[in-house]
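Derivation of every value follows stated rules applied to the coordinates shown; laboratory data play no part. Just so we're clear, the structure is a prediction, and the values are computed from it rather than from any experiment. Cβ atoms are built from the backbone, for glycine too; each structure is taken alone.
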Structure P
Amino acid sequence: MTKDPGSQAEDPYAEIRPYSNAEAPAVLRRLARDPELVATIASWRLAGLSSWWPALAHVAIRCWLFVISGKLHSVEDLQNLIAPNLSRMIKRTSRFTISGLEDLDLRRFRVYLSNHRDIVMDPAYASYAMHRAGATTLAVAIGDNLLSKPWVADLMRLNKSFIVKRNLGGPRALLAATKLLSSFISASVRDHTNPIWIAHREGRAKDGRDLTEPAVIKMLTLCRARDESPEVVLDVLSIVPLVISYELDPCDALKAAELSAGAGYTKSQFEDISSIARGITGQKGCVHLHFGKSLQPGLDVAGAVAAIDQQIADHYELYQTNVWAWQWLYGAVLPAGIDYSEGSITEASFRARIDDVPSEHREWLLAMYANPVNRAAGLPYYLKAGDVSQEAQCD
């Protein structure tokens, strides 16, 4: 449970942490009055009425929000409301399997460091698995670039998200914000406040390469005292790698278009919100989530990066979609010793999915599915036109 806030001096994390139970009712009432949120929900839940008589649709949604907000008195109330809907969505859109969770002591709070393919669904699947196991759900790191609207930030922080500040002016401000973030994560684990979900890189791995960024591991150690080593801090955090694998990526065509454009790509104003919506509602086929083993004590930053990437390589679930993409991309027979699951997608439907994107994007689309096969086979990653810039791969 998140601690109730005091003053800014007493609560240094007030601007970034999830909302507390004490704050939840007021935030919910504010959301119920937000016209943009009302319009967004109306266009989703009452699409027909919203197009013909938007004023009536907005009144209906506003009344519904006020009724709902009056019944919710804590963060747990909101998550208990969301859980059945998330469960129905998971059962409808994917075959969701989990491994490794049974080997962890879920009473111990720690940092779960995940490979990153989908903005919302990566942590949602992890929190759902924790909830189903009777464990405390995760506090989730989310970049402030995704919080362009106040109601989005409110909703995310109500659902146990904490903010990673990226859009800051100057290196001093960025360093201060990074140290504060590191301190918040450490305090959450040390004080048994929340287990933490954070991606192992800044932004999604759009090209199918799940490579841990050393900067993320270094960030986790910035909270250390002067006489502490980074190894001591990493040991306290008890990092567990999470490995999530999707048979289909609902945002694959969007990612291929971005990669094809390269460093000159410019996102539209609400593109991230569109990606979130597509990631939630789009077809995923089968999804597998593996909870890894806690990192061995005494690892430095480089050792932690290598150990995380090794667990991703060992436990990433390959599907036939990955195999077909590899075969079509290379025009070759699959290397020996590659294990994969059949999944739920037919070869014809996957071929139609590839053919549906512009021809200049198809090579990128195939590469994002094929690169996990390259990793499993010990082959070089496929990179069209040489190595792409970090910016082209990140949100």
Structure Q
Amino acid sequence: MLAQTPPMGWNSWNTFGPDIDASVVLETIDTFERAGLKAAGYEYIVIDDLWEADARVDGRLTWDPVKFPNGIKPLADYAHSKGLKFGIYSCAGSHTCAGKPASYGYEEVDAQTFAEWGVDFLKYDFCYAPPGISGPSLYRRMGQALRATGRPIVFSICEWGTHKPWEWGAQVGGHMWRTTGDIADSWQSILDIGFRRQIGLDAYAGPGHWNDPDMLVVGMYGKGNAAQGGCTDAEYRSHFSLWCLLAAPLMIGCDVRQMNAATRAILMNKEAIAINQDALGRQAYHVGAISHGPEVASVWAKPLEDGSIAVGLFNLGERNGRLVMVAWEALGLIENRPCRVRDVWRGEELGVFSGSFTTRVDRHDVALVTITPLR
């Protein structure tokens, strides 16, 4: 079955927007192998909107001949030759969000076209939807069309949480569904989309079906199509930690060809990725927040298959060195149970604790730990 753990890969939109072309895709594929992203678990290379020509040819979608002079299939073939998978974009309406031809009324022929090109992942947007047809119905049409091709294609529902797709996405064939609008490269966007709007959605995620709070902005630093000023490395670390705890798809949005050391260290932290990819498939629940005016600490907990619990202790406020605490009771642990605590970002064992764990966290940063009950 597809997407038994959250899909990991790269999407072109955040950085490249309309400037995507074949050379960027090929260089990104090569970078996945050379920089260790493939070894870290990232596998999908996804082209977003504006790959398309302005009109269909003989009723079929085709590619922009300037950006993709050799077509789409050679790109998919090249990704496959490197042990990676290839994804593409379309839309449930008459046109894509950028005004290109989309798939409404052409679901079966488009699904077959994608299958013939070797597509492994479809991001399916929600612009220009026809009036009088519900979101679930539009996505059910494409979900059925994809199944009919016989090719395993991850179906990424991108209707921005408009019709609560977490309630019906799996029923129409979706493997992941956006829970919000587009993310931006800003701390305020991460706060809104990640920390505020994912609370209470954990019951709807699991192997084969995942809540999607949109792509990662780690490493953008205010550049690219989704930029809004950029974030600090601490903010990117918090962003990545939360997405790992949320069992969210990890779709990189930066230009991986230009990653600095800090970006590589965040995106390729093996222990953080292991939390995201844990086979139990549980999404973190919100333990709670401590508010003192604008100063807020937020705690999230994700049960893991081996019986341990991954916990994120976040300082969302402006004060450095804020004490953030999690009590065993909030994790379902007996108060006097001794537990081993490990710091994921430092890669260090912190010792054995009972009852609770408290640590200092700088502004907009995180302490991501695993708490393992001792037998």
The value 69, 40, 40 for Cα extents along the principal axes in Å, derived from one of P, Q, belongs to structure Q
Looking at distance in nm of label points 7 Å out along Cα→Cβ at positions 45 and 333, point out which structure of P, Q has the largest value. P
Re distance in nm of label points 7 Å out along Cα→Cβ at positions 109 and 221: value 4.6 computed from one entry in P, Q; matching entry is structure Q
Comparing distance in nm of label points 7 Å out along Cα→Cβ at positions 53 and 317 across structures P, Q, which is largest? Q
Taking distance in nm of label points 7 Å out along Cα→Cβ at positions 69 and 213 from the coordinates of each of P, Q, which one would give 3.5? P
Using relative contact order in percent (Cα under 8 Å, 6 or more apart) for the comparison, can you identify which of P, Q gives the largest number? P
Given a value of -6500 for helix-only ellipticity at 222 nm (-39500 (n - 2.57) for each DSSP H run of 4 or more, over all residues; to 500), point me to the structure among P, Q it was derived from. Q
